[in-house]
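Pasting the structures in now, so scroll down.
Read the figures in this text as sums done on the coordinates, not as results from a lab. Because the structure is a prediction, the values reported are computed rather than measured. Cβ atoms are built from the backbone, for glycine too; each structure is taken alone.
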Structure I
Amino acid sequence: MAITILSSLILLIQMACVIIVVAYLLTRARFFEEILEGRLTVRTQAILILVFGALSIYGTAGGFEIQGAIINIRDLGPMVGGLLGGPVVGVGAGLIGAAYRGSLGGFTVVPCTVATVLAGFLGGLVWLANHRRFPGLVVAVTFAILMEGFHMLLTLVLARPFDQAVAVVSAVALPMILANAVGMCIFALIIRNRETERRVQAERDTLLREVERKNAELVIAAEIQQSFLPDAIPRIEHFDIAAKSVMAKEVGGDFFDVIPLEVIRMGKDRLGILIADVSGKGIPAALFMALSRIVVRVNATWFREEPAEVIRNANATITADSKSGMFVTLFYGILDAQNRSLTYVNAGHNPPLICHGADGTFTDLPATGMALGAVPDAAYTSERVVLGADDVMVLYTDGITEAENSRQEMYGEDRLREAIARARTLPSAAIAAAILESVQGFTGVTPQSDDITLMVVRTV
């Protein structure tokens, strides 16, 4: 008997695998989405009835006879149909399978046909109880086991002669129950995998939409930030000025500005210049940059005679409003065309370099105070320097000197001096372009890791 049961089980599982392959292909159909969502159309129900009805017929036709009864997996098709599509699909598939089984006759014809229809109907009730969804692995397998057990019970109750019914049930009960349970288990795993794919796809689509939305916001933020930078630098006698900012991301914390002081009746021979670098990168740095620029601009128009007062009051405002611990290094100065002088404050920024036109030597403009936003009552002093004929002054952020190549070497101030020296006879815009080209040539394919901003002031 053990060999017969084992052989029967193997044959039934082979048949179940065919049904599962067909069911798997069904889960890949376009209309399967509406099945998973429990919103079946009449067309979809008709398709499911025909598919699982045909599988029920296959479950009978592929069976084999034992002691006058056909051992089979006929009920698996209607069961799956009911659990997947509800009572209409389950009963429809069950009736097709039962009709074929009834045409074959035999002393178990009545319990077998009744069980096949009930398998689909009860599966549909489970579907309804689970809110029109496939119930899941444990429930589905348990249902398959109970349904085949009920099938065996019906055979004992309805089939006659009783002794032959007992013999048949003894021979086929275990392999049929196990085969249907294994088939249902595999199908339930397929459904679980399909639902997981669907959920992951939905999460991926949501993520992509969020990324697209954020990218759109970043584009807008970049456009707004670019609008903060001067479209054109006002011309002032004796000075040729150019500036450029290259962000490492869509938005950043570097910025430059020019403040035409003639709007506050100081004459057309004075111009405020500004370059700054906010700690951090991205949107937080961009927001802090916007705050810093506005505060410095307002103070520049108020304390127009003394750069130290501009930065001192700007620092008090920025420190009071900053709760994030961010700070900004900044260089602010006033160019005076009458005497070619620069009165400046260096608030912890990289010292600007002056390449003298007379002999090509360099001097720098060191810090005269600390970064803005660190200490509310920080002290700042103004310094004054006179620029000679053909002098070139370069204001820059650390994105230039700290730019790295593939060997993690920094560009450094020495290379910057060399680039300035080579280009010092050119107009300011050409000098700026030469510096950026030198940095790019040094870094090569290494991605830019920090914002780069520079301003070139050349006396003419």
Structure II
Amino acid sequence: MVDETTSKANILIVDDDKNICKMIEASLRKEKRYEIETALSGEACLRLIKENPPDLVLLDIQMPGIDGIETLHRIREENPYIPVIMMTAHGTIERAVSSMKAGAYDFLTKPFARDRLLVTVNNALMNSSLRREVDELRSELKSKYAFANIIGQSGVMQDVFRAVEKVFNSNVTVLIQGESGTGKELIARAIHYHSTMRAGKPFVAVNCSALPESLLESELFGHEKGSFTGAVGRRIGKFEQANGGTIFLDEIGLMTPATQSKLLRVLQEREFERVGGNELVKVDVRIISATNKDLEDEMKKGEFREDLYYRISVFPIKLPPLRERREDIPLLAGHFLQKYAKQEGKSIEGITPDALDLMMAYHWPGNVRELENAMERAMVLASGPEIGAKDLPAAVRSLGEKRIYESDNTLASWIEKLEEEALRQALLECEGNISQTAKKLGIGRATIYRKAKKYGLPMVKS
């Protein structure tokens, strides 16, 4: 990528006429932001590109030996990112046009004005820079949504991964089912960004539960100016925005029957009308849906169309809740631990066995999303080198309290454990302030110090 403020772009001029090379070089050097090399043949050009790829090539068409068109083809094979501007005399315009079809960025007709040269060169460099940025972003997105970043070594998750891999290069509609927080959108994005047919096109997500029916139809299909109060102009809907790519319909089970009917037509005909319009809009979109509802039960109750269900669930994928893949909890917790330790600038070595026992026993109704939230909170509260039981949310810690009552401990041991937990919680709520903690518990400051020392509790403020 060329940053004109910090570095000079390398430009290679290729022409068998030395005088033309010198003339172009002189024009470009006046700008003081280009490094220039010259070559007098296609063969020399290709050698220089292998040794030190330039940011731009100015290439003459008519040359002895390997001509410009053949040189262009070989440059494209060697490095498709290098923009090439072809140079041609008046008699070879048709060849210049054919070079554009072969991948040239633009062409200049000799003799050309300096201003025309500079504008064409600058535009080519900017276009190349943007193209590289887009390709890098696509690569980052594919890496971000790679299976290596979707944590799960359990058997049920490996089954999910194998199922997902089968639909990468297919256009079938996919229905992802699972409880809230299980990562349905993450799987949908992984399918899109690994598709050879769709990855370079838009991924558009729509939460069907977030909008009322009157707005959802406009959100999905767009509307024409004046179609309803507040429609001051034409709006392009999500289906049009996703053309060529993927649309992800989250919580499709909450879609009203009227909108379900219109969605069914899109699936069948691949066309629709904007709200208030008569023009048919055709789209090429892959549909991935997700729901936390049992759509078969919804069909029996008459809440979801049977014909739509069979259209959207050509390839169903079921994501298991976290309680059914407990062996993944340590992996997920460790992943989130690293993520938030980096964000908070903390050095946390791991999770204590007591804390991990509580996490393994907890049922996690909010699934992976709840676990991530718990680890982010624990990272903020942690005062030692490890995440401890005290740093976990109350819902997770309550399992430890329940175990105390259900255990065979003596009364004295039971009371001692309750005392430790009460003191720990009070210190946490009072942010380590000893005076406030003593007042809250109705005991003296000296007792707080003695008990905190006994149980190894940190005290922050006096």
Structure III
Amino acid sequence: MKFPSVASFIFVLLLISACTGMAPPEDGRSVPHLFSLTEMDDDTAADAVGITGTDWGYLVVDAETGDVLESRNPDQAFPPASTAKLPTMIAALGILGPTYRFTTQLLARGTLKRGTLDGDLILTGDGDPLLTAGDLRALAVRMKDIGIERVNGRFLYASALPIFAEVETLQPETAPYNQGVGGLNLEFNRVLQTKAPAPFTTPPEATDLVPEPGSEAANIAELPIRAPGRYTALILHRFATAEGIELPKPEGGTPPAGAISLAQIRSQPLIEIARAGLEYSNNMVAEVTGLAASRALGSGAETLRQSADTLSIWLEREAPDLKTFATALANHSGLSTESRTTPRQMTTILSYALKHRLDGWRFDSLLTPGGTRDTLRGRFRAPASALRVWAKSGTMRYIKGLAGYLDSHSGRRLIFALFVHNPVLRAGLEADPDRYGEVARRASSDWRKRTDMFEEALVTRWLQAH
């Protein structure tokens, strides 16, 4: 007697789990299993999961030959959500190089005598998106090792990048993923909101958010930092105090001429920052990386859109087949409903990236595969797709994107981009005064789950068909 494999048994359990709790379409029909969806044509599958009326499009190409294998609305522009981080990281790696490192440093101007620095101390940075509290503590220890016990002058903080209080003004004020960005960033520019003083809480001036007692914001676990430079300097001030060093209150400024470097913190290589930024889809990491790349090109961008345009123009120049992409993105992270890109543009960018080695690495290896841990929201774990889908997903309410690379069953490598958008439901959401309420959230979450299943069915079919 032949028994089913363990992998097949697990797959069945996963399918049951995936469908449990999913509400039926509005007409009362049940949602079919993934097995059934992969056997349907596209429109029937979309109707079966209840996402009719939704705009969607895709393009699937052979990575080696560039031949188009399947397509639907390949030149229609869709909001890319977080898949916009793909062109950002691809451009940044090409411009800055995979071994590029950000630098955060302490500068000083003046004289040190008997433990007193008679002059200015300056904390400055060019954007390290992974700077930690431990890094700042190391700078405080270094000050003590040098012999600084007191600063008789100014304690300045300075940014080599433009500073933005938030990524997207239309997002909720308290959304931790919509934090400020600049040349000094600490712990992803998020702060824990606690009811009582704690060792790592910060003065209100650092966040520019002062929740009222009993307000919704007062119950949020994390809040975004709106003034990241000041926040970083305040934490360094706290660590310096713990080392017995007296510093003045920090103030923003420009490093004075003649300042010398006392200590530096160098970031991880950019290739590792890109890998982490893509896996965890951190908006601040993408924005800072994009700003650093546009600055390296000599851009004087004053807005995130201008900076994104600089990178998009670079991509158009580097990838000859990329057309009309120069003004496609509103920022570097995809946290915007104004960005627009087509499946053809995205696959062209991904094709360009696949042809260039990054200090020995190939770009697709920087993406996390479906089927490991909870990557791609736990999807693509089935035997037919596990470890075959190397992609970046993007999700906003009634907006979905998925783009990357596929290792098909035939051994062929595919490049794909798939976008799904319901502009009617999105417009209704934006007009809803209670759009952040439970009812609206539940409705958009249900649409997302259906779209997840639809995406998985299409990708599984492509893997098997090509």
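General remarks:
- Of the structures I, II, III, the one that 0.5 was derived from, the read-out being distance in nm of label points 7 Å out along Cα→Cβ at positions 172 and 436: III
- When mean projected area of the Cα convex hull in nm² is computed for each of I, II, III, the one that comes out at 25.8 is III.
- Winner on distance in nm of label points 7 Å out along Cα→Cβ at positions 84 and 380 once structures I, II, III are ranked, highest first: I
- With helix-only ellipticity at 222 nm (-39500 (n - 2.57) for each DSSP H run of 4 or more, over all residues; to 500) derived as -15000, matching label from I, II, III: II
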